[in-house]
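So, here come the structures, one by one.
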Structure P
Amino acid sequence: MNTLGNSISRLNKLFPSAASGKPGARKFGTFDGVFMPTLLTILGAVMYLRTGWVVGNAGLGGGLLIILLANLITICTALSISSVVTNIRVEAGGPFSIISQSLGLEVGGSVSVPFYLAQAISVAFYIFAFSEGWLRIFPTHPPAVVVFTAFGLCFAIAFVSVNLAAQVRYPILFIITISLISIFMGSFPGFGGFTQTPAIWGDFSKGGFWEIFAVFFPAVTGVLAGVNMSGTLKEPRKSIVKGTITGVIVSLLVYLGLAYWVSLVATPAELVTNLTIMVDRAAYGPAVLIGILAATFSAALNSLVGAPRVLQAIAAHNILPRGEIFARQTTAGEPRPAMYLTGGIGLATLVFGLVGGGLNAIAPLMTMFFLMVYAVLNGVVMLEQVIGLVSFRPLFKVPRLVPFIGLTGSLFAMFLIDPSFSLVAVVVIILLYAYLSRRRLQTPWSDVRSGLFVTLAEWAAMRVINLPTSQERAWRPSLLVAVQSPQSLRGSYRFLKAITYPRGSVHVLGLYAGGNKERVAGLESFVPAFANDKIFARIALLEVKDFALGLQTGLEALRGAFFHPNILFMPITPEVDQATLQFILDRTVENEMGALLFAKHPETSLGREQVINVWLRDQSPAWEVGLRLGNIDLSLLLAYQLVRNWQGQMNLITIVADPDEQANGEKFLADLINFGRMPRNTRPIVEIGSLDECLPRSPEADLNIFGLQQRVDLAFTERMVTATNASCIFVRDSGHESALA
C-alpha cells in the first residue's frame, strides 16, 4: 500500500490541476475522449487470441460473416446512440443519462446499476488477461505479484485524473499499432509470407456457427467505452457521434484485415490449436506480446476510468440508498468516492479469482449486462421513432431498421451466448426496476413515457371509432363530481373511492363565482391522493355565474372528450332546490349520462360500510331477465363495486303487491344474481305489501340504493333516509350500462 501511495503522490505532482482538485480540469475532444477509449477497448486480447481460432473453425467466409454480424449489432447500436445524443443534452454517466432522459430514472437505474457492476468486475478480467501475457514473457514471476502490481498501477493512473489516463492511452495506441504493423509485415516473403489457400467455409470442429459467434461476440462489446466519458467531453453531442462511429468502423476494418491475414499464413488446424498464431507468424513476435499486454492494460484502465463516472451519475440522482457519498466529486470533476468503491470491487474480484478461480463462471453474466444496455439504447431510439413526438428531432437521423436490428440483435446475442445468464440478467433488472419504482424517484427532466401512453391511447381511440358503438362490456364507473369547495370533495372521498376503485375515474369540476377562485384552491391536491389509491382523477376549474348553468356547460364540454364521465355524482344538500336539481338531471339525460344522488344520513353516514340494500321495483307481469333491465343496471353495477371494495354483503329486495307474484319475484332475483354474476353472499328478498310497510322490516343496511324516476322528489329522498335510518343513493341509468354484459 505504501508503494501505491507513493506512486499516486508522484503522479499528483506531475498532474497538479487534476490532482489538487482545482477548477479548470481538462475537457476532452473527439479523438482522446471517445475515439481512443472505444477503439482500444474493442481491439483487446480477444482480437489477438481468438480471431485466428474463429477463422480456423468457420473458414475465411464463415469468419468474415461472424465478424460482420457481430459488428452489425455494435454499428447499429453506435448509430442509435449517435441519433439520441443529438436530441438531448447528454450529461455525466453516458448510457445512464441517455436512458434516464428517455425512459425515466427507474429504467435508467435498473439497467445502469448492473452495467456499472459489470464494468467494475471486468477490471479484474482484463488484469488477469494482462498477467497471462506477462507470465508468458516472464514465467518465473509470481502470478499474485503480477496481478496486484498491474492493478495498483492501473488504479493509480485512473485515480490521479482522467487526464493522466488519456495521456497513457497514446503510448498504448502506439504499441498496439506497432504490433499490428508487425503482424501484417509477417505476410512479406522474408518473414514467412502467405503460404496457405484460405478455406472459404470451415468444418466447425469446435462447435456450430452460432457457438463460434457466441465466443467471438464479446470482442466487439466496447462500443460504450467512449460514451461513458460523456461528462468529461467538451462537446458530447458531437464527440460521441464522431468518435463512437469512427472507432467501431476502424476496429471492424482491423478485424476483417486480421481474419484475411490469418487465413493465408496458417492452416485451419493450426489456427484452431494455436491461440498465439499471430505471435508466431508476425514479423516480430515480441511486439505482438507487448501489444497484448497493452490492449489488456488499456481495457482495464478504460473500465476503471469509465465505471466510477457511471456510478457517480447514478448516485447523483438518489438512485442508490445513501448514494450521496458516491455522488461527490472534486472541483476538478474526479469522482473519488466512486473510484474507491470501483477499486474495492475490482480488488475483491481479483482476490476471488486467485483464491476461488471462479471468474470464468460469472464472465457471461457481465456480457449479458452489457448487451442489455445495448438493447435498451436501441429500444429508446426505436420507441422515439415509433411515437413520432415533435420533441424527437435528432440532428443525426437513422432509419427505423437500424435500432430494430440493434435491439433484436442484442437480445438474440444474449440468449445465444448463455440463455441461463440472460434470464438471470433480465430478472435482476426487473427486480431493480420494481424497487426503484416503489421509491418514486424525482426526475429533473421529462421523459418519453407519458408520450408513449398518450400515443397508445390515441391509437386505441382511433380503433374504437371503428368498433360498434355499444360499450357495455367495457363499462367502468367514471364520475363527474361538481363541487364548490375542497371540503365538499373531502367529505365524499372515501365513498368516491369505493365506487371507482380499481378501474374507474373521477372528474372533478370546481365551480366558482367570478373573483372567488380561492374557494376552490386546493382541489389539485386530490389528484395525487386519488393516484395513490390507484384511481385516475382530473381536476378542472370553471368560473360561472350560476351553478346549474355552469354544470350544464361542463356536461356538454366533457361529452365530446373520448374518456368522458358517464355518471353525474351529486350530494343532496340543503343549498340545492328541487327545480335546480331537476334542471341538472334533465341535462344528464340530454348528454346520455347516468345520475347518482347521494343523500347522507346526518348521524350514521355510511356506517360500517358492510351491508347494501338494493331496492328493485315490481317487475310484474313481465318478470323475464332480458338484456335491458330498465333502470336497474346501474344500481346493480354500483352495488357490485361497493360490495367488492367494502368486502360486504348485498341484499336484492323487491316488493310485490300481489302475493301470487312472490314466486315470480323470487325466480327473477335468482336469475338476476346468476346472470349478473353477483357475489355469492348476495341475498334475494321478496316482500309483500307497500314500500312504507316493508321498510321497517327490511334488513338493516349501511347504504340503500333506490331507482331515480324522471321527476325528482326531494321529499321522497328525505323520507327514505329517515325510514331506513341510513344513507341512500338514488340512481338513474344512462342506457349505456348492462349488469348482464
Structure Q
Amino acid sequence: MQQAAHPVVKDLVLIGGGHTHAIALRMFGMKPLPGVRLTLITDTSHTPYSGMLPGHVAGFYNFDECHIDLRRLAQFAKAQLYLDQAVGLDLENKKVICANHPPVAFDVLSIDIGSTPASIDVPGASEYAIAAKPVPQFLNQWNQLVEDITNNPQKPIRLGIVGGGAGGVELALTMQQRLHQVLKDANVAQAALSIHLFHRGTELMPGHSPWVRRRLHNILSNRGIQLHLGESVCEVLPHKIQCESGLGVECSSIFWVTQASAPSWLAQSGLKTDLEGFVLVKDTLQSLFHDNIFAAGDIATMVNHPRPKAGVFAVRQGKPLFENLQRVLLEKPLIPYKPQKFYLGLIGTGDGEAIASWGSLGWQSRLLWRWKDNIDRKFMNRFKDLPDMSAVTPPDQGEAKKEADNKMHCAGCGSKVGSSTLERVLQRLQVNYPLTERDDILVGLGTPDDAAVIQVPTGKLIVQTIDYFRSLISDPYIFGQVSTNHCLSDIFAMGATPQSALAVVTVPYGTEAKIEETLYQLLSGAMRVLCAAKSPLIGGHTTEDVQLAFGLTCNGLATPNQLLRKGGMKPGEVLILTKALGTGVLFAADMRLKAKGRWIDQAVGSMLLSNQQAVTALVEHGVTACTDVTGFGLLGHLREMVQASGVAVELEMDAIPVLEGVRAMLQLGIVSSLQPQNLRASRWISNLSEVENCLNYQVLFDPQTSGGLLATVPVNQSSNCLKLLKDLGYKDSCVIGRVVPIVEGIKPIRITAA
C-alpha cells in the first residue's frame, strides 16, 4: 500500500493566453489548489504584450522582451498546455471543442482569447489585408515584409493602414520608424516609403481629448503620412484600397486595424453575448447564465461597467479573476469587481517619445516614453523572474478534499483502472477509431479474452519491441502521439511493417471521471499514430499512480531479406541522420523553467514526425544499416553500429543538426540526467582530446525521445536520398560522416570539427 499524491477532482480550463489569464496563471503557480487540474488551451506558446507591441514593430524591443512565454508559465503553474484553437463549446456536457484535440472536459471554464479586427463586412479585406490581430500572424507577415524590404530596398514601398484609432495611428508611426531605419542602413532615400492612413471618421482617435487628436494629426502630417479622413473603405483589391467616395489608392501592403470583433462560436455555443459577439459577464466576471464559465479581457463585456477594449483593463482583471476562480472551485462566495472609469493611455510616437491621454488632458514628452518603457518592462519581468515555489503549502480545501487525499491507493492489481472506466474509454475511442477486422488478428480488443492472439504469416518474421516512460509533455494527447512514434520507431528502423500493439498506461490518481478523461486523451493520441501506421491496438494494461506514463509493446512483420540491422555498414558509404538532436537537453531545461516555449514547440514538432516514411526513402536508396537514435544518444547508437559492422567512421561534428536552443542550454551546463552514463561511449573516440571541449560535443551523447534514423547509404545515392527525405518533411536530414576501414589498434570513431 502507498500514499497517493493529490488526486484530480476538478478541471479548470483556461481558453486563451491573454493578459488576464497570464496573470491568473502566475498566481495559480504561487497559490496552487491541490486536486484541481489546470489546463491552458492556446494556439500559440508566446503571447504578445500589447503595451510593447508597437515598440517591437518599431524595432525597440526584440521578440522575447515583448512576449510572455506561456509554455514556461504553464510549467510554473503546473498546468497542462494544449497548443490548439478552441472552436466551440458543448455547454450541456461541459466540454471545449478544439480544432485538433479531442473535446476537453471542464468543471470551471475561463475565456480570454482577445479580439480580432472587424473586417468581414468589407469585400476583399480577409483575402488581401493583413489584420493586426491575431498578433502572431500579423508579426509573421510584418517580419517577412521587413526582410523583403531589407533584401530589396530599391523597390518603392506603399503601405495602407485602415483604421484611425489609437492602434492604427501608433502602427503607422512605428512602421515608418522601422522602415526608415531599414532604408537608412541601405543608403536609400526615405522618399521610397509612403504610408496612407484611412479612417471613416473626420477626426482620428475618437474617445481621446481634442488636444491628443490634434497633436497626433499634426505629427502624422509632419512626418509625411498621408491621411484620408472621412473615407469609408468599401473594397480591398490585390494591392489597392477602394473607398466609397471613389478614391482608390495603390498599396503594396495593406494592414487592417479597425474596431474589434469576437469569433462567432461564442454566441453559437449558447453563451450570452452583446451585439458584437463579446461574452456578457457579471461583476464577478461570470457569464450571465453560466456560473461555471468566466470571461475576461477584450473578449468580455461587463454588463454593469462597459469599458473600451484596452489592455489596461485586461491587466487589472487578472487578480479579481484569479480570486473568483479559486473561490468558485472552493465553493466560496465570489467577490464583485468594479473597474476604474478612466485610464491613462500612453501612445508611442515612434521616435522615443510618448503622448499621455487622460480624460480631457494630454501631454507629450520623452520622459513619458521612458516612464512607459519602465512600466512595461516591470510588468514583463513578473513573467521572466518566476519565484521558486517548492516550499509552498497549498490552501485548505475542506473535508471532501481531505477525504480524497487521505485515501490509500493499493498496489498490485488493486491499482488497476476500473473496468467500467476502461469500457467507456474504449467505446469513445471507437467513434473516431473504429475496430477493423483483420485476418491476422484472431483475438483483440473486440473480445473479452485474457490475451490477444495474432497469426504470423508463413515466411514472415515477427519483430518485437517495447518502450515505456513517464510523460515529458503536459498534454496527454500529444504525449500519446510522441510516445507511440517512439515505440514504433524500432519497428521501422529494422525495416519491418507494424502489425499490432499492446499498451501499458499509468494514469494519475483522480475521480473516476477524471481518470476516464486523461485515459481518453492519451489513447486518442496513441490511436491517431497507430491508425496512420495501420497497426491496431489489440490490448493492454492500465494502472493508477502519481504520474502519467505510457508505453507500447509493438509487433512488426518482415521477410528475412527485408530486415535492416545495425551491422552492414561498408567503407565508402555515408552516414545520414534524419532529425536534429537535442530533445534531452531541451526538456531538462524545460523542467528547470529555462527553455523558451518556441524551442519546446520545435522539439515537439520533431518528435511528432514518424520515421515510417524516412525508412522507405532510405530503402529506396540502398540503405545498408539502420538504427533509430533514442536513449543512448547518437554516439551510443553509432558505437553499436560500428561494432556490429566491424568498420570505423569519420564523423563531422559541425554537420550534425541541432535543435534551436540546445547550444544556449549547454552553455548553461544543462544536460539530461542520462548524459553522464551516455558519456561512457566516448572511449570509442580516437581523437577525444581534440574535440571534448567543443560545445557541440555534449549533444552527441544527448538521449533522444522519438529521435531520427541513423543510416548508411552508398555515396552515389546520398544526394537523391536527402532530396527525397526533405521532400517528405525531414528538413534536418543531412550527411554527418562517412564509413572507413577499421585500423587495428585505433579506436573506430574519429570526429572532425572546425
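Laboratory data are not the source of any read-out in this text; all were calculated from the coordinates shown. Not measured: the values here are computed from a predicted model. Cβ atoms are built from the backbone, for glycine too; each structure is taken alone.
If you rank structures P, Q by relative contact order in percent (Cα under 8 Å, 6 or more apart), which sits at the top with the largest value?
Result for relative contact order in percent (Cα under 8 Å, 6 or more apart) over P, Q: largest is P.
Tell me which of P, Q gives 37.0 when you compute mean projected area of the Cα convex hull in nm².
Q
P, Q: which one has helix-only ellipticity at 222 nm (-39500 (n - 2.57) for each DSSP H run of 4 or more, over all residues; to 500), as calculated, at -10000?
Of the options listed, only Q reproduces it.
Work out which structure the value 21.6 belongs to, where mean count of other Cβ atoms within 10 Å over residues 286-293 was derived from one of P, Q.
Source structure for this number: P.
So if we calculate FRET efficiency 1/(1 + (r/R0)^6) of positions 342 and 422 (r between Cβ atoms, R0 = 25 Å, to 0.05) for every structure here (P, Q), which label has the highest result?
Largest value of FRET efficiency 1/(1 + (r/R0)^6) of positions 342 and 422 (r between Cβ atoms, R0 = 25 Å, to 0.05): P.
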